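The next part holds the structures, each set out as structure tokens.
Rule-based calculations on the coordinates, nothing more; no lab input. As the structure is a prediction and not an experimental result, all values here were calculated from the model. Cβ atoms are built from the backbone, for glycine too; each structure is taken alone.
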Structure 1
Amino acid sequence: MLRHFVPFLAALLLAACAHAASQDDNFLAAREAFRVGDAVKFERAAKSLGGYVLEPYVDYWRMKLRLENADADEVRALLVLLRDGPVAARLRADWLKVLGMKQQWELFDTEYPQLVNENAELACYALQSRLRIDAEAALRAARAFWFSGREQPESCNALFETLAERGHLTVDDVWARIRLALEAGNTGVARRVAEYLPKGQLADTRAWAGIAVNAQSFLDKKAFNLKTRAGRETVMFVVHRLARTSPALAAQRWTNLGARFSDAERGYVWGVIALLGAQRHDPNALRWYALAGELNDLQRAWQARAALRAQSWPEVLAAIDRMSARESREPAWRYWKARALQEQGNGPEAQALLAPLALEFNFYGQLAAEDLGGASRIPAAGYQPNRDEVQAMARVPGLQRALAFYRLNLRFEGNREWIWAIRGFDDKQLLTAAEFARRHELYDRAINTAEKTIELHDFSVRYLAPYRDVMKDYVRQQGLDEAWVYGLIRQESRFIADARSRAGATGLMQLMPATARWVAQKIGLKNFRWTGVSDVGTNINLGTWYLRHVLDALDNHPVLASAAYNAGPGRARGWRAGTPMEAAVYAETIPFNETRDYVKKVMSNASYYSQQFGQTLLSFKERIGVIVPRTRAADKLPDEPGG
């Protein structure tokens, strides 16, 4: 009997697998049909997807294809059915857009409070609806959307027209937004905003595109009329564009021109020059800041960074104290304010800032702990889930859908489901979900989920170290610090072996095609194919060789090498100063936001991995060290990959 049953069971299993594979294929076909708006092909693919784990998406797509004509009761019924997933939030947002476009305000107002993720388009529709009830309050709120250098949604433009018609937009308001658009390089937005100017005060919009390309030429021609607001604003834009490439030249030209402008106009332009000068590490930046008028948080941040590089602690403190409350609460500014207070002899106030910061698990928390005389240590595991608790995670619908998306290699959709599923989890549930992800080799989800805990932590999951058997040999061959390499990979790819960036970088160590080919040639890797770069062994082999190369070219300094790995060796060299500088100051004053954040996180990661691996413990400040001055010999670049 058993002899006949086993083949039957095997046949059933094969049939089930085949059915699941068929459903996967049909789901992908339905997804593509929805993308191109082919309702007939969609229904053909969708008819076999009843009971499929991703069926909620099929239901959403079906409704989305006819949403403009759907009955409200139908939409609400589907929202109830989809309520436990992110697809419900997407459907509600889509429906609200339809209701806003149709100006069905009563229905819109009923549904809008249930919106999960706010966005500008829907917020402006909500304000359009509010115009019917409290016009003054709605228009006051609409002004916040006006002051942006970016293109705003069409739903906001209707509000802007009302603001203008009712006299709530002054000429200064219009020029303020034109400046924001021109600062952001959005000359098209600036031209459209200029249409709100009174007829007698029109801007010279035709000149803006040419100025954006060649500001120096415009200034040299002196074809401008400083007696008009339009002429003065055009010249201020010219100086701003000039400062993007040469702050010193812009400062020289503005010194000659500025006397013909108002105090407010002069202060505005000096603020722009100072910001761009600070971002280029120009030693005159602080002098330019002294001439500036009212500054925003970005300008204040770079004023503080310029003062850090100059070791002018009073100016560091003054810049931070003038930031908004929100900006000054950032870990960087709490730390540097404490350091500025210390340097000026105010130890008690500095310690009051450092003490809570030292409890945070980040770059500045680690520095703060050492400044207080201690060290940033990995906390003991606060909770470890048992097998039953981990297995229970497999029954969470959102995690089931996430796993299905990962199986289909739809990582973005899988991540969205995962994030939605864990959004209300407490620390124990987060650590359980993180362990569930680790067991499914979803290393990025394990790390990101474990990082969300507040009181209970497990750094063995937060700082996972997969592929260590492969890694050790290559790290040893290249004489690299294993903790640093892991810290870098954690930041590059979160250990997703087939990770691909928008720029085309691939694999664990995110190698660009030109870099991978160059390294393969250097090490004599035979039969190299770009398609094989996502292979774990190949990627680590190429990546660690390149990391060694970068490290050798940059004084064997991991902070410089980390910056170079992200932004290129030439930039990393150029960001050094002419005198020795704390590596923490170097990291904080990196001009690129992405690279600045990257370097801090890589070095912070490396410290935690070092503790995980039981290495001889360096203090964090010893690990990051000091950046030595530039020298001509050191600034000679070795051969590098092109393209």
Structure 2
Amino acid sequence: MTSTRKLAAIVFADIAGYTAIMQKNEHEALQILNHFRSDIDRLVPFFNGEIVQYYGDGCLLIFNSALEAIKCSEKLQHSLKSDPAVPVRIGIHQGDIVAESGNIFGDNVNITARIESMSIPGSILLSAKVRSELINQPEIKLESLGIYEFKNVEDPIEVFAYACEGFPVPKKSEITGKFKSQNEEKSIAVLAFKNQSSDNEQEYFSEGIAEEIIYGLSQLDNLKVAGRMSSFSFKDSNATLLEIAEQLKVKHVLEGSVRKARNRIRVNVQLVNVTDGFQIWTERFDREMEDIFSIQDEIADKVVRKMKLTLLGREKGQTLINRKTNDVQAYELYLQGRSYLDKRTNIELALNCFNEAIGMDPDFAAAYTSVAYAYFYKVVFDNYPPRDGFPKAAMAIQKALSLDNTIAEAHTMQGLVDFYFHHRPEKARQEYERALLLQPNYADTYRVKAYFHVMLNEKVLAIENVEKSYELDPLSFNNSFSRGDIYYRTKRYEDAINVFENMAKKYPQVVSIKMMLGVIYYLLGHAETAKSLFSGIDKHSFSTNLYSNDRFVVAARLGDRELTKGHLEFLLKSRTEKWISPTIISILYFSLGENKNGMQLLRQAVKDNDPILHMVDILPLWDDYKSLPEVKNFLSSWQISI
């Protein structure tokens, strides 16, 4: 008895739920089985395949190439939709097999069966090895389902779904299969490292080290990493590690401390499995300051190895922590600037830090990225003219990407610049997708992308992205607020109310939450509830931001025109000293029936490149004004021009 070894593309296919079909109606089951087998008999030879074996309601096939295997599987699924429809699951892998007496054997046959077990009716799943063979086939669209550890298979395997039109992609909740018991999603929270230096001002440095580790680990698509805002919210908290893990829905916690004195640094870290309280790893690093980069590398590497993670798709020796600069002083300035920027406390001071860092290291790509963010934030939060801010952000991000195009944050900012400044939505879409390929677990990109989708009226994608952002960083105020805001903009008012009412309990002093609730209740027809929410905050609520403005639009509709006029006068006076969004002022004019002034301000918004102008078409409070002929024509011509 002779055996031969050869490379083949292996296909497993079976009929989902065949036993139940048989128990319900034997005649129908036989028709389905005959349809299944006759189509396989007809199609497989056409694609140079071989039917190795039929077994009950399934079959095992081999092909000379991955492309022939996928093309045959595609044709088979289409054909099986005809009456009587056959609910077939397909899995494909490629590798060495041993052929003997008409049968085939080997680990790769086992892997194919495991992949097929994850499938759902109508879908085609395939391994990363098959995907690598299809890399030059742009018409074949694939979507990663993640990395899985299968029973009796040594190495983890990334599985992809064939995602061309008409083929279902399994949701996480639908995926079942023959997995190892430890194949649960691995997850971690990196807490803010404690500053044990004598200088309290060094807190930015200890937190910055932890943030860099979060950023590095969030590149792994087989690891759930709690977002920075959520993890850092437990700073100075008395909560136990178990309580923290339960709130963040993670199973591992990394905590540490930093002591910095002159040119020496001591970093203590420990990795804990909170399910059993077991300390997986602890270590102390006593080094020179110049070694801070290698310390971060070592910590990330140890976390990966101790949690038994696999760095698929990475070159040997490639580190998770990207060495942003070799200049320690420049790096310290960068961390200090990030601290100011993240807290929005002093954006100008943050800019000074970044520019000083660039002066020390002109090739510091991450510092240029942060300069771009600083100018964008100045426009959004500090009433900085967009005609000045956006070009500066665009120049900085172009420089950052020319130095290093692997920074996910840089691609996210490039997307913002492309959308708001260059008015290139499809280019922005590509940049956001690129950012998520580089950093699959970066909550901020999902949140930014959610607003992008909602402004293009892609409501389903907007909800999906804001939910993902919230899932990754659930204790972040911005993510929670954005979740409610996206629900509001997509007119899912009840969902928005649930979000904002929960936030109101947690942040009772935040006026913008009460304003959002009041606006939504008004839109639902509950005018008295809206008035109750607005009462007591009117005297303190004059502001230049969009969310405050909505409250005064509602005031005019409820008959309090004087209050609306008061806010309009406040904005017009403020406009003499700094840039104020013309779009915000225009809606107040429209709410007061002064349509001529409203149109004049809308046209000014175009000249100013006002970012809020993009929101006009999806703001529920604008629905009444969008039906006005002059506004309708304006929006139509403006959207064509961009």
Structure 3
Amino acid sequence: MKDPIFDPIAINQLKVKNRIYMPAMHMGMAVDFEVTDPLINFYAERARGGAGLICVGYATVDDLSGNTTNIGAHRDEFIPGLTRLANAIKENGACAAAQLNHAGRYNFSFFLNGQQPVAPSAIASRMTKETPHALTIDEIHTIVDAFAQAAGRVQAAGFDAVEILSGTGYLISEFLSPLTNQREDDYGGDLPNRMRFGLEVMQAIRRKVGQDFPVIVRMNGNDFMVDGQDRRELQTYARALQEEGHVDALSINVGWHEARVPQITTAVPRGAFAYLARAIKKQVSIPVIYGHRVNDPATARELILDDMCDMVAMGRSLIADPYLPEKTRLNREKEIVHCVACAQGCFDNLFKLKSVECLCNPKAGHEAECTAIRKTDTPKRIMVVGGGAAGMRAALTAAERGHSVHLYEASAELGGQLYLAAAPPGRNEFATLARDLAIQVALSPVEVHLNMVVDEALLEANPPDHVIVATGARPITPPIPGIEGAHVVQAWDVLCNRVRTGRRCVIVGGGAVGVETALFLAEKGTLSGETLKFLMVNKAEPVDELYALAVNGTKEVVVVEMIDRIGQGLGKTTRWTLLQDLQRTNVQTLTATRVLEITPQGVTVETADGGRQDIPADTVVLGVGSQSHHPLSESLERLGIPCTTAGDADQVATAFEAMHSGFKAGMAI
């Protein structure tokens, strides 16, 4: 059977070679709205990787629609840069589209030189905490025309298509939703009035670009906002976009940035929201694109074959592995490095006002200096000690530089703490990354030595020219009276199922490890997804009771944290989802609380008000963090062997930092 992923598809007059669509994502790589070389290099690499259609953006339509790190399309002076970007994509084998958007009330006055963001109504955003200016009728008409003029610039720059963002809580969706549109004129009230602005934008764009130029709309299948729009209203809007807006394709995403339903994190099952694209596909006859958590060809293939959508949008998947499409076409799927949906380098970087990077792919965002890594003129014999994320990445990079690399791992498999990270519920993608990296190592010239502890004798017997120490970290045992009790265990041992835990568990430490361990324990005894579906479709129990059985396990979990904040060290994109899970699973959290003593009956703590409290526990779990483990420092110094330290062995940090540290270590030799 021919792979449906590689069936060509037409959008208006545009012929696309396959069904893989790279959707627009804010990259943070533009400078003063201008297209930059890093942006061009980033997208050129994805085009070489085999995507059928690449959409860049978003691009701005006026001075209030974005910020200076967005691509500019609101003035003619930006057309030369847009042309360079379109050409880079097309010359490397993909079709090119550009997305237009107006942030509306999601913009910050900080980015607008103190000007007030605009919206249909003066209703503050929970995300920005700012109240926008309510647009007048004349201002609405001006913005409609601005969209059309920006589309004309996209067309003039040589792009093959234009996309308009009509979802995610930005301006057009703010007009659509009764939550943010409380106008009493022709642009507010009932659904036809709330749709008016979006339809006028599409109609103005169609008049500007002509009948044959493809116009795509990216819209929500459900906004997941309380008192917002349900999916039936959005299905009506989808029909209107085709019939009245004269658009050529719909790209379906989900949720607003303020929504409390996780949308992009690793806990979201692959293809979870495709049912929304399927519902819209039933309403229209134009191509429907679906993209949320599609990070592997198998999911993409299944969605197309099952008629859930006509194309699949792979965004972060192609950040992680630009060559995913080409590897799939050449039957090399096992070589793909899959996105783990950690959001550490993509979304979290944007909150730090940094350009996009990637945990799985340290080359992302640095294509110019990394795409063709220069071979060394002086190849060396390199020993890498430790086969976790940092060690594997260091070994791969050093081998790519032309060195002879031997990778030593004390255990029976490569992966290290990635398997630890994969243990909590909804985090199994990290185990996929461990396996992906191990496959990359197996395909490389790196020689792997498992079940091998590197000591001074081995270093003397096989002296390398350089050693990269990536031996990771070890959990900290804090100096608490009673710590030696038999019922006291380390969080790492809990996550690896090396110890038994009782019904009542107190976790000492509320940082990343403590939170993840709490959720791991809270999951015990809950219904699995498979069991839940079986009981639900057979109507074995009322839905409310099934929900309770899905979130209430067999353990009572208490988290004790010294500082006044739970989840310190977790990324901004994922922290709120994990805290929400703690609340949903009835995990009790105590902040500004210090453990004074561990007793056979539990723990004694000092509370925030200075009082003492005894918390009963059958098991006390230590999740206070870890410390660098570097067992070879003295031996290497004594033997005079140059060394580089990478990952947690150098400084305890995130998986993102471990991967990038390993990459830099391999590049530096």
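Which structure, out of 1, 2, 3, was FRET efficiency 1/(1 + (r/R0)^6) of positions 141 and 397 (r between Cβ atoms, R0 = 41 Å, to 0.05) calculated from, if the result is 0.65?
Label of the originating structure: 1.
Which structure, out of 1, 2, 3, was distance in nm of label points 7 Å out along Cα→Cβ at positions 77 and 597 derived from, given a value of 5.9?
Traced to structure 2.
Given a value of 15.6 for mean count of other Cβ atoms within 10 Å over residues 53-60, point me to the structure among 1, 2, 3 it was derived from.
2
For the read-out helix-only ellipticity at 222 nm (-39500 (n - 2.57) for each DSSP H run of 4 or more, over all residues; to 500), a value of -19500 was computed from one structure; give its label from 1, 2, 3.
Answer by label: 1.
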